[in-house]
Every structure is written in structure tokens, then in C-alpha cells.
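Undergrad: Next up, some structures in C-alpha cells.
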Structure P
Amino acid sequence: MGTLNLKLGIVLLLGMLLFSSCSIIPQGESADSTSSILSQVQSGTRGIEIDFVSSYPPATLYDVGDMVMLLEVENKGAYDVGGADCYLQVTGFDSNIIRGIDYVQSCGPVDGKNVYNLDGGWNQVEYSSSSITLPDDTLEYSPNLNLVWCYEYQTIANPSICVDPLFYQITSEQKACSPQDVGMGGGQGGPVSVTYTGVDMIGDTAVFEISVQNSGGGRVLSPYADISNCGESVLDYEDLDRVGYTIEMTGGSMIECTPSNGLLRLSNDVGKIVCSFRINGQSAYETPLQITLDYNYIESTQQGIQIISTP
């Protein structure tokens, strides 16, 4: 009897294994799904977005009450931001009237989009004052609260490009690809994006023209700018409109890049990097061009409030 039960158990186990193997998602569909998710993560032109939570503060309040501001912080890009990489500041009010507010606070760590969370990370920051004092004979006070935030960010673009060290050589060989320019609309998960990569072959040298654009709603700051107190009044000219960059390519050795200092100055929110690489090999092939952009970013929003004197 024990032997019979053992045989039945083995048969049932084999049946379960066979059934489970039949229900596995085909490899092709799984790969397509993963590729689609990665495309969503590595696209878009948004970064850190911050706004006032509805009714915090309320549009109208009395001077005997507390004022509480709640700010919702969302990371809509693909770069993880640490607690020391993002700061926000609330100004626009008289600190002799609304007292005790800590002007500058950290946004807190906020992760970017990833394959497990396509919406990006989220956090909440609170400002509060329990001491509101209107001057004598002042019936109301209506400041326009100005919220400014600065954050460190990075954009990574990997356009697939074709290089051919024997591009001008006459040959009957059927080549795997032909060097051509690559359009890159839609962004790469950050407010600064690569929009276009031009490709030219000069002998065994590949020349890339990389177009960079500020595609977000704020302003680009140098990756070396101090963002811990990021009001525009404390920023220097050298802090504005500068993007740090690194360009790499497997199978090629860099000759030079322009600008040569690794910092691109944007003009009217656009700029261009030109890099040349010596290409190894004897035939055409495709390879990713690895473009990394480092920068800080500043944005702002406003909200009006009305403080009424208690009769």
C-alpha cells in the first residue's frame, strides 16, 4: 500500500511540473514587455515636481490661527535624488508678520522611475507658523508665497549608432549597417535631454554632433552650483545654463570633444557637443554611444494667501 501511494505521489508531482511549465510566459513576450517598461522609464522630460497640497495653506485664514503649508514632492524622472541633492525655499512673505518658518528645507530622498515603479517616488514636506502678528490697524495681509526648489539631476542617453571605419572604401561586401543621424525625441527621463545625434565618418574617425536641450519648465544650473540656498539672487552668471557631460563608446578611442572642459553652455536652452573617436575594426557595426549629462536644476511656483485680522 505504501509503494502504491509513493507511485501516485510521483505521478502527481510530475503532472504539476508539466502543467507549470506549460503556463510559463513565452520568452519573446516577456522580453517585449520588459523592453516596453524600460522605454517608459528612460523617456520623458520631467524631473522633481513640487506643489502646494490643496488647502494647505488655505486661501484665507485668521491671524490667531496657525498657518500650515504642505508641499508634495514627486520625482517624475529616472534619476534617484538623495536628501542632500534637493532643497526647497519659501519666500515672498514678511518674516515679521509670519514668524518662525524655516525658509530652506531638504526635499528628502525621492527615488526616480524604475521598472517596479513607473510613477516615481513621492515625499511630503511641511512648513508651519504658530505666530502670525499683523501690524496695528492692518485689516488684512495678502502675500504671494513663492516656492523655489533646486535639485541635482542626471540624464543618460544611449543612442544606437552605426560606425564604418572603411566607409569610403569601394567594396562589394554587404555591410551590416550604414552610418546615419539619429533623432531622439521624447526625452530620456530628465528635464535636460539629448534631441539629436549626427554621425559622420572621416576615414577611421567618427565625428558625433550631439544636440542638447533644456526641455523642462525650469532653468539649468551648473553641476558645481551651490543649491543649498538656491534663490536666483544668490546665483552667479557662471552657475547658469551649464551642463556637465561625458561621452563614451566601446570599440572606439576618444580623440577630442568640444567644449573641451566638459561643460556645455546652453544658449536659449540649446547647445551642441562635438566629439570625435578613432574606430577600431575593419567593418561596419552598430554600438551604443553613451552620453551622460550632469546638472542642477531650478524651478518655482507661487500661491497667494489672505490673512485677516481677527475682530
Structure Q
Amino acid sequence: MVEVTLVEVGPRDGLQNEPTPIPSLAKIALVDALAEAGLTRIEAGAFVNPQWVPQMADGEQVFTDIKRRPGVRYAALVPNARGAERALAVKADELAVFAAATDAFSQKNTNCTVAESLARFEPVIAQAKAAGVPVRGYISCVIACPYSGAVDPAQVTRIAEDLRALGCYEISLGDTTGVGTPRQVDQLVNAVSARLPVDKLAVHMHDTYGQALTNIYVALQQGVRVVDSAVAGLGGCPYAPGAAGNVATEDVIYLLNGLGLEHGVDLDKVAAAGRAICQQLGRPSTSKVAQALAARHSSTKNDS
């Protein structure tokens, strides 16, 4: 039986750009609900400068107060050695570092070039290794950059190799602007997997043009078995104008169910977690599956 692992990024990537403060208790409840639903890899927060990302300022409280479940890996995004120190102090199970595929996006996002960002990761990975904590690497804008245009898959491959050489056990390929098409994703995964084992790759698709599920399907056909997603389709990117949220976890689960692929996650429980956080945020879920489930539930309730 083919198994696919979902990496839930909603509590971090999904919430980090929300304009109004979110209570720490709501974030903690979201992480706990997602773990209860069967997700075994959850990016629970980020340890970044709170002046730049105020929504993630309570990382210590979130990691301290979540109810850790056996078998669940709680990850933290970190930009530098200071962030790594904070994350390791509250016992994050995994660290994640983020590079961009272009210097233009890297300068906008982290005020440094790609090469400079990679150099910053060296002490982070050294700290993690000393603590026995794995490190995951992200690459943003793997299809196109909002500032410099189309991205050559060879460029992404070189950065993926650099991250792997630094010590990242897995590389997540991010279509940050959500402009990718199946053909482009096919070409990208082919290029990167020619240089790195495909079981060390993940995909992170945004749904700006409604292509995320199709692009994930193409990646699955290429042998990728790790998919990033965010409950209720939360997210976006302040440095990628017009970019929509991440592909919804509920929608990915429905796709995997239809393909007969194992994942171990309870769709109804994820949908319930999505409803709760969307109620907190005061806006509807963007997940088509969550919307359909809610409509069916409402219809059944009215019939009774």
C-alpha cells in the first residue's frame, strides 16, 4: 500500500500573515486538534523577529502548552541561529529553514541573497545536529518569482543540492505564487529528482490559479510522497502579491482517498479543526471539501 505523509503548515504558514492578533490559546487548540485528527507532522510555529512577523511572537507559549501526542513531530520554522536557539529551548522536534529560488525574492523576504541565506543556515544546522533534531529545507518560488519571472528548474536543483549538502534531510519545493501548471511541476520534479532521491522531496503548493491539487497529483505520479498543506486553505505570502493560500488539507485528503493512498488522517476531524479556526478568524474556509461537508451536514440537520 502506498503511503503519503501530510505536513500540516496551517498553524505557521497559514496564520503568520493574518492581519489581526490571534489568541495563543486558539493556536494551541488548532495544533492539538490537528494532532488529534491523525496528522503526524505539524509546523506549529516560527521563531522569527516579532517586529517582522508579529503573529508568530508567541512561539514559546504555543510549544510549551500544546498537548504533545506520541508519534507526532512538532516543527518550527527558524531563519537564523537565534531562532534555532529559541526553538530548541522549547523542544521543537524539527527545525525548518527557508531559501528562495531567486535573489530577488530572497532580498524581499529575508533581506539577503540566496547564497547569504544558505550561509546563515550553517550554524542552525550545526545546532540542530548537536541536539539530535532534524532540519527540513524549503525553497520558495520554484516555478516563478513575482519579481524576476520564470525560474529555471536547474536553478532550483542547485539550491536543493546545496540544502541537502548542508544537512537538510528533506527539501520542500514551494510554488509560493501558485502559478505552476502540471507540465511545469512535472519538469521541476524530474529535474530535481535526477539529482536528489525523490523520497527526500516534498511539494508545497499554493492555489492562486486553482492548480494546486492537479500539481500535487503530478508530483505523486513522479514518486513524491510528502505533501505540505494547510487546514482550511489558510495562508498567503506578503512578498508574493496576489498569492492565495496553501492548498487545503481537507482537499488533499479527499484526493488521496480517491486515489486509494494511505495517509492516516481523519477528514471529518480536520474539517472540524478548520471550522473552529475560521470561526476564530471571522471568515469562511476556502476548502471546497470543507464547504461541501458543511453543506451536507446542514442539509442533514435540517431534514431531521
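Undergrad: Compare distance in nm of label points 7 Å out along Cα→Cβ at positions 153 and 217 across structures P, Q and report the one with the greatest value.
TA: Working: P: 1.2; Q: 1.9.
Sorting by distance in nm of label points 7 Å out along Cα→Cβ at positions 153 and 217 in descending order puts Q first.
Undergrad: A value of 28, 23, 18 was computed for semi-axes √(5λ) of the Cα gyration tensor in Å; which of P, Q is the source structure?
TA: So the calculation was done on Q.
Undergrad: Work out mean projected area of the Cα convex hull in nm², for residues 105-272 alone for each of structures P, Q, then name the structure with the largest result.
TA: Working: P: 15.5; Q: 10.1.
Checked P, Q; max of mean projected area of the Cα convex hull in nm², for residues 105-272 alone sits with P.
Undergrad: Which of P, Q yields -4000 for helix-only ellipticity at 222 nm (-39500 (n - 2.57) for each DSSP H run of 4 or more, over all residues; to 500), as computed? Write out the running numbers ahead of the final one.
TA: Values: P: -4000; Q: -13500.
Of the structures listed, the value fits P.
Each reported figure results from applying straightforward, stated rules to the coordinates on display, with no laboratory input. Quick caveat: nothing in here was measured; it's all calculated off a predicted structure. Cβ atoms are built from the backbone, for glycine too; each structure is taken alone.
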